[in-house]
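Just below sit the structures, each encoded as structure tokens.
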Structure I
Amino acid sequence: MTAVVSDLAALRSSRAALATLLMVMVINMLGFGVIVPLLPFYARSFHAPVWEIGLLFSAYSAGSFFGEPFWGRLSDRIGRKPLLVSTVTANCLCYLALAFAPNIFVGCAVRFLGGMCGGNSSVVQGYIADVTPVEYRSGRMAVLGAAYNIGFIFGPGLGGLLARPGEGPAGFQLPLLVSSGLAGLSALGIFLIVRESRTHVGHAAVQGPNRWTMTGRALRHPVVGRLMLLTFVAGLAFNGIESTFGFWASHRYNWTPANIGFCFTVAAITSALGQSLLTGTLSRRYGQAPMLAFGIVVTVLCLVLQPLSPIGATTVAIMAVMSLGQSIAFPNTSALISRSTDPDRQGQMLGLNNAMGAIARLIGPQAALALFYWSPNMPFYVGAVVTAPAILLALAAGRAAQRVSPER
């Protein structure tokens, strides 16, 4: 009886910790969502050529490439909360600096620092893994994704309303200042409310090998290595589409930033609903790897169909279905990694996987922009071809996970 009461208390504590973290991350991601759809137009306000627009997108990802494994490994050692407070605070300052950037090159430098400071997804994922039993991790990683998507539900529409592209760079100051304020509020919430999840911070066992040694081990790991490659190839396509969608929609339908913000909002609502209502249940019923593969199949089909869409409403619908497929798929990546690695290495391994996503975000926008200016529909078709092998990688990782994963 005592054990049952203890288990129930632990479950309630786990839920409370998750709810608190998600509450403040919603506020943080709302600020992020305000800015992302506006970036192509922000770059154009400086009369930037194509390569500089690609550089602005890629700078954040380059920073994330260095930040993700570093923060993940450090959070394994000193705890999750201190790094969440410091990185979100730094992101607040980067939004503020971006609002007053005098030229595109300063904007790129600020975006690089923002990416490095904002590359804390592995810390958040590590926190969730710390407080969640293994069988519920897909569902809770999905709820984290839903919290992120709430920012994209309201953020893009808000950014589209606040931006004044006709005023040049000054026309983007207000949405950037709003983003800075929301990040600052989020950092304060983490400091005041969120409790530390690590119970053995500072333990010698987590000092361990450096990043490059662990990268080699991760790539050779039968589960983590396949999932890192999957994250890279799928990220190439998705981030390429994200960076060119505004230009494609403007070329195809003469859409404004407000129209594009609306499309992103609909896609985010669909994704949040899928992550909240479907992902955890489907993953527990059918398995994490099969649902990862299924979501990628849906994504590939949508990439092929999007250039064929006859009207704007169809485009919005296809974007929504693609977001639903991704919402079902990608929380399982983090769950499979967390269940296949040592608890004292979870933050670092998740960070290395996120770094692969950062490399994809670094390369994807540049490649997609080049493809777009060759042919506007080409990023969709090439993205489908690049993403398709990830289906096989997901299934192979699932088979390997059954052999090597300790049930914790």
Structure II
Amino acid sequence: MAKKLQSIRGIHDGLPSEVAKWRKIEDVARKVFATHAVSEVRLPILEPTELFVRSVGEETDIVSKEMYAFEDQGGGNICLRPEGTAGAVRAYLQAGLTRAGVQRWFYMGPMFRRERPQKGRLRQFQQIGAEWFGVAGPVADAEMLAMAQRFLDELGIEQVRLEINSLGCVVCRPDYRDTLTRYLKARSESLCATCNDRIEKNPMRVLDCKNETCQAQLTDAPEMVTHVCDDCDAHFRGLKTGLDALGVRYDVNPRIVRGLDYYNRTAFEFVTDQLGAQGTVLAGGRYDGLVESLGGPSTTAVGFAAGMERLAMLMPDVVAGGVDVVVVALGDDALPYSLQVAEQLRAKGVAVVHAGGGAAKKQFKLADRESARFVAVLGDDEAQQKLLTLKNLNDGEQRMCSLDEALSIII
């Protein structure tokens, strides 16, 4: 007996009920983002591995442990994209848009990370993200967060809260990093192996550890928000002023560090307690140095991303598809006319299933299985008069009528 084939671990099929939610997310995104003059881009799934080594950071878990990277037949080192920002920056530079003024983009599509699969975390996951290039100052950050909040609101997602922090900049972060490193080294024996590995490579990531023993050692850890320079402090105060003006509620969480090396100043997360350990719903921040690090001019930028699977878990149910009308043909002579009626209904945007003719009982059973709203019955009389008998399956009412009359009832 042949082995039963299944999808790869951590890579799931998008079935109709879930895809209905994804389409809702996409439709709402296009609607909300358009009000901020944000344009959609389509970015490749395959990218040079070096792009993420240089942008995300060679010491990050994404690059060192989770990336699907390989050598292709031509000897090139390529990978399946693990996140969207670096690819957007590459596209921005490759298209020569650094002198084209502000660029506001959003994208959707699959990302790939070889993480341990769990609720809300997959190895192939659908992501939606926004990247604004050439925008400086806290006003842009506040407006992006207001856009993200309205996006979540229009999806019907509740019980989420916005947390913000400042990660400083190249001026003030080195001194803070040294201060934090000294603090962590003094407690290294009580920290987990992962945290000890991060103390030298990326000490701020230790603050994000979920290990309870580690968290107990971090109670009095120095916070970046209290070590920022005057410019970063002014930026953070401006962000809070902007959010207050826009009516966006937030909490300051000094432990937000983000998992990628390229963030500076503003960092934010929309979080929930409805998804267990995977509580981050939408997250991002400012990354003013990333474009320059990838070979472009100094460029201010801010962005966010959200996993569509997690968004879908928090959304109200969405009806997947649905059949408006099942067309029933009674007799071989009525069959050609019934096929024409089915196509005429479809041309008007009605979801139609043709029952295929044959025994009436079988055809009406099909209508029940499809949970159709109506049945259009076409027999010899209907075919001769170019009419149809429309039956409402909710209340049992039926009438012989023209196609136009039927459409006024169905639509």
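Computed from the coordinates by the stated procedures, all read-outs in this text should not be read as laboratory data. Keep in mind the model is a prediction, meaning the values are calculated, not measured. Cβ atoms are built from the backbone, for glycine too; each structure is taken alone.
Supply the structure label, taken from I, II, corresponding to helix-only ellipticity at 222 nm (-39500 (n - 2.57) for each DSSP H run of 4 or more, over all residues; to 500) with the calculated value -27000. Computing helix-only ellipticity at 222 nm (-39500 (n - 2.57) for each DSSP H run of 4 or more, over all residues; to 500) on every structure in I, II gives -27000 only for I. Structures I, II were compared on mean count of other Cβ atoms within 10 Å over residues 90-97, and the highest value belongs to I. Using distance in nm of label points 7 Å out along Cα→Cβ at positions 114 and 306 as the calculated read-out, with 3.1 as its value, let me know the right label among I, II. Considering all the candidates, the number was obtained from II. To test your reading of the models, identify which of I, II gives 27.6, 92 for Rg and Dmax of the Cα atoms in Å when calculated. Attributed to the structure labelled II. Which of I, II yields 28 for relative contact order in percent (Cα under 8 Å, 6 or more apart), as computed? Value 28 for relative contact order in percent (Cα under 8 Å, 6 or more apart) corresponds to I out of I, II.
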